[in-house]
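Have a look at these structures, which come just after this line.
Coordinate-derived values only; no laboratory data. If you're wondering where the values come from, they're calculated on a predicted model, not measured in any experiment. Cβ atoms are built from the backbone, for glycine too; each structure is taken alone.
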Structure I
Amino acid sequence: MTRTMDFLSALDEALLADASLNSALQGIYDDVPDSAASPYVVYGADQETEGRLMDRTERTLYLALHIWSDYAGWKEVLEIRDLLVSVIGDGIGVGEKFCWMLFENFETVRDPSGWRHGILTYRIYLDEE
């Protein structure tokens, strides 16, 4: 596996292991099935760039987590955002390493379908294996 895939697997495990988050969601997806019920979280597109270290052993990954809800207000999206932020904290362990996850931004959008969409973006530092 690549360091990015290792990180995403560890993140998925951490999110799926949290009982509070999972009781609030109907699913966490990489690809949303047509039958998916609201609310759910989807892994969004990521961008990977060279990291901060001069020896180029680090990569910076920007990852968006998309929260989707058909609830008539913003409450559900915001509660799920807070649960995600709580589970992620400052980052997650990947094997014997720790990957820092730094909050970048959060944006809410009302989808034309009427659904509420929250976009939670993190900056992650990945060390070379």
Structure II
Amino acid sequence: MTKKKKSILNTLDLEEQIRLHSILSEEIRVAILGTLLYFNQKGGLQFEDIRNAIGMSKGSLAYHLKKLVDAYLIDITINKDKKRSYIVSEKGVQILEEFGLTKTKLTRVVNKKARARGISLEGITT
């Protein structure tokens, strides 16, 4: 018998749930999360790598990353070279799963967007 994980959404009050839905209603934020999730096991991505993969201005990306960090959906890590990398947080992974946004689905969407821009995510290194 497998133990069912407790829903993280059920632990949030109504205001937090509405805020979370608002944050995830932006397609670009879902694309950012999908891109980061793709690289989570490799230690995440640095700002410029995300920008190149998504294809947005520095200001727009900074704005959306801040929203995702403030919602605890992504974490910032500092590597040994003192460079920042972004990864999907444990809470972020759980919430994405609860919304039905699995790594497989997100990877398909992100790869489709990347191919449309003529880039390969496999070519991005961390």
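As an exercise: semi-axes √(5λ) of the Cα gyration tensor in Å, calculated from one structure in I, II, equals 28, 15, 13. Which structure is it? Among I, II, the structure yielding 28, 15, 13 for semi-axes √(5λ) of the Cα gyration tensor in Å is I. With respect to distance in nm of label points 7 Å out along Cα→Cβ at positions 8 and 24, the largest value across structures I, II is given by I.
For which of I, II does FRET efficiency 1/(1 + (r/R0)^6) of positions 32 and 72 (r between Cβ atoms, R0 = 25 Å, to 0.05), calculated from the coordinates, equal 0.75? Computed on structure I. When helix-only ellipticity at 222 nm (-39500 (n - 2.57) for each DSSP H run of 4 or more, over all residues; to 500) is computed for each of I, II, which one produces -16500? Corresponding structure: II. Source structure of the calculated read-out (relative contact order in percent (Cα under 8 Å, 6 or more apart), 26) within I, II: I.
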